[in-house]
Structure 1
Amino acid sequence: MKRRSIFLIIFLALLFTTPTGHSSAAGKGLVTGVMDGDTIELSTGQRVRYLGLDCPERGGGNHPAEFLAEEAYHFNRDLVYGKEVLLEAGLEARDRYGRILAYVFLSDGRFVNRELVKNGLAHVLYFDSRMPHFAELLQDQREALRVGRGIWAKALQETDSGYRGHKETRRFHRLDCPFGKKISFRNVIHFSSKKEAYWQGQSPCRSCRP
């Protein structure tokens, strides 16, 4: 009996663990609220932040809405509102705001995160080399970049003569950004344009906003 219990524990661990070593099952839920392009609320009251991407901010207070923020919100709402979604967890279960971090799928198999990226309503956001789906999200981003779809019609306007990125964190900065200047020689990578940085899966620094 004890031996059977051990085998059962091992089987369940294999069932709910991906080859990268983190849980892939985050459950499912009914979407009853949509905050913006990358955040939803479930019927349980829990909020979910989409993993692997970042949509334009809708703004508020003294912060103006970013380009195509409302379009991203409405696109997301049309996709998921009132529908049951499946959640796939990443390396971290929640962010600092207590939101569930997940890849989101519709019951018909559509991958919501990818739909936003391929339609040019979000850019990829890298966290860790073990991130599942990063390669496919980056592939979709490159296609949107290639044709200048959605946010890429404006996001590629140059704001500096060059940019400094980090090989590990995949964040790029203006040349005068203090955070960019702290990047070690071993990790620094130089880009001549924003398109080059985004093509490599880099995301803009939230401080200097290149």
Structure 2
Amino acid sequence: MVKKICFTGSQGTGKTTMRNELVKYFNEHEVNTISNYVGVEDSISRDAKSVGFKINEETDFNSQYYMSSKYISADLLTDLVAERDLAEYIILDRSVIDVLPYTALAKDIGIEQYRFIARLLEDHFHAFVPNILFYCRPLPEVNSDNDPLRSANKKFQEDIDKLFFAFAQSFVDQGVNVVKLESDTLENRMKIIYEEIGKLD
């Protein structure tokens, strides 16, 4: 069986850096991994923005619905390819539930629209739950690195992080294997990651 590991959390949490370190470690040990959503050029939000959908605090229902659908289809395709190619691990620096906090904070999304997207994502997530979901708190040394995709609104970032934390806790309560990475250095977080992955064997 392919083991799936996902990172979740707001921007500036080192998710991609930790994913890359983990993939490098597995490659050095000749472990067959898939490290990106199959069929996604860069990231789902970046791809969505490139075709005209709105992201971050400017987002709307159509944009969030589009990204939700893309996450779900990419997740299914990645699982299929991993099984076909006999991959041992899928390691993703995102998760389908990453859409939830942004949908919850969107100004023009009504409660029923939010519930629709939440049900869609949560049902899929529980049907294809990862072996480990690493929830990442922001790191002090990780910045926006001038990426125009990232929001520069500090209050928005803080509110998004609070929602990520709340959603991560709700999945803990539902029995999902969520590991909270709250240490203030990437080095210490990687130690925790390796320990948790060792428990899967």
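semi-axes √(5λ) of the Cα gyration tensor in Å computed as 26, 20, 16: which structure among 1, 2? Matching structure: 2.
When distance in nm of label points 7 Å out along Cα→Cβ at positions 133 and 181 is calculated for each of the structures 1, 2, the largest result comes from 1.
To test your reading of the models, identify which of 1, 2 gives -8000 for helix-only ellipticity at 222 nm (-39500 (n - 2.57) for each DSSP H run of 4 or more, over all residues; to 500) when calculated. Structure 1 accounts for this read-out.
When relative contact order in percent (Cα under 8 Å, 6 or more apart) is worked out for each of 1, 2, structure 2 gives the greatest result.
Since every read-out is calculated from the coordinates, none of them should be taken as a lab result. Here the structure is a predicted model, which is why all the values come from computation and not from measurement. Cβ atoms are built from the backbone, for glycine too; each structure is taken alone.
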